[in-house]
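Below you'll find a set of structures to go through.
Read the figures in this text as sums done on the coordinates, not as results from a lab. Computed from a predicted model, the values in this text were never measured in an experiment. Cβ atoms are built from the backbone, for glycine too; each structure is taken alone.
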Structure 1
Amino acid sequence: MTTAALDRIRKLHDEWARVAEALPASAFGEPSALPGWTRAHLLTHLARNADGLGNLLTWAETGVERSMYGPGNARDDEISTGAGRAPAEIVADLVASGNRLTDHAARLSDEAWSAPVRHRHGGALTGADVLTLRLSETTIHLVDLDAGHDFDSVTALLGEHLDAVVATMIRMCPRPLPSFRLTDGVRTWTLGEGGELVTGTPGTVLAWLTGRGDGSALSGPVPEMAPLL
């Protein structure tokens, strides 16, 4: 699984680089689809996320606890400061940080993939889950960048890893979930105690779970719930 996930991450990194390099300089300061963030903020976040997940891989590798980000507001401060850089510097950072993460992951031992670590919100993970989180970040935020991708295109880029991404989001949710089953016609996920079936396309399922869709494109008794991301 880890080799396939790592290959998919590299392909998603390549797509991010292609999209970012095609943006005119003026587009970096324009709003992304995330309230309060420009595209420069979002691109900087993706770079810092790569470094943060690299810290978790180091934890899995060494057994010595290492948090994703610095203390307090360090994460937000780095994103805010980094968003003010020149577009070429932002893109170079995006590419370099992604390469650091994939190069690090490629060197990890088999034992590290099952080693326990924790997400910045405290959720329990394994080294392998770190790759799933990167898959999630690089697909969902590609839509948020608002530069040509929608949820249909990014779920196609995600391919068979959609199952792992959705399952990890459900498992890491810190609050009780309503009971229902969710399917994209190929895969089915059970939330809460299970129950009635809600159906959608891969894109509409992921959009709704992450709060980027209102659920109107789903069929069945769509429950009220807060976004998983």
Structure 2
Amino acid sequence: MPDLSPISVAFLVFPNVTQLDLTGPAQVLSRLGNTTVDLVWKTRDPVPTDSGFPLLPTKTFGEMGQADILCVPGGFGTVDVMQDAEALDWVRRMGEGADWVTSVCTGALVLGAAGLLSGYEATTHWASHEQLAFFGASPTKQRVVLDGNRLTGGGVTSGIDFALALAARIRGEDHAKFIQLSIEYDPHPPFDSGTPDKAGPATLERYWALVNKAAPGRVDKVREIAKGLGFAP
């Protein structure tokens, strides 16, 4: 195998992040070869996830130099991040210098709030898809969307697909296939209920009840955040 150029990856990690949004693609991207993966937040204190266990940042905003790949995961905590000037400033700074500006799930809304998706096609979790337009992005209903150097993944598990697609663009398709084999990514889900059009009405109703309880008024909050940041309604 020829020598591989070094690659640095910076993941934003924040309270109430959906850990699989981060750990799925991190597992894939860590196998690019000659790659450094960092989890970045304000401090190096453990950061709680929505799964009930914490993740440990490896660097703070001030310690992290420019990365080749910026990735912002999602989760209910993104609403707070979109209102956090320090976090948005870091995302904006990293995005302006990165070769690849990427996200998984509602991390795309953070990229949008940082002004990094205006005029770009993008995707996110199906339940937040139309909110991308609040930030000047063009919502595109695909599992992985590439527009220029913006690569966005849909909800949660799409982070693995997104990372394999990115790996193919960076190291070539053969290397991406090697990574896929190495993690035995050959999904055969026991149920066919992974999208709203496939899930039954009762399952969909149960999901929205959870969202409305955990994040009441979320759509209106995101719309107001976008307006407050100067995006046109």
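Here the criterion is distance in nm of label points 7 Å out along Cα→Cβ at positions 162 and 186, and among 1, 2 the highest value is seen for 2.
So log10 I(q)/I(0) by the Debye sum over Cα atoms at q = 0.12, 0.15 Å⁻¹, for residues 58-177 alone, computed for just one structure, reads -0.38, -0.61; which one of 1, 2 is that? Provide the component values of the computation, followed by the final result.
Details: 1: -0.55, -0.89; 2: -0.38, -0.61.
Matching structure: 2.
Name the one structure among 1, 2 that distance in nm of label points 7 Å out along Cα→Cβ at positions 98 and 130 of 1.9 was derived from. Traced to structure 1.
Assign the value 14.8, calculated as mean count of other Cβ atoms within 10 Å over residues 114-121, to the correct structure from 1, 2.
Details: 1: 14.8; 2: 19.6.
Derived from the structure labelled 1.
Determine which structure produced the value -11000 for helix-only ellipticity at 222 nm (-39500 (n - 2.57) for each DSSP H run of 4 or more, over all residues; to 500), calculated from the coordinates; the candidates are 1, 2. It was calculated from structure 2. Among the shown structures 1, 2, from which was the value 24.8 of mean count of other Cβ atoms within 10 Å over residues 18-25 calculated? Structure of origin is 2. Taking Kirkwood radius over Cα pairs in Å, for residues 122-217 alone as the criterion, the top-ranked structure out of 1, 2 is 2, with the highest value. Taking mean count of other Cβ atoms within 10 Å over residues 66-73 as the measure, the highest value among 1, 2 is held by 2. Between structures 1, 2, the calculation of mean count of other Cβ atoms within 10 Å over residues 10-17 yields its largest number for 2.
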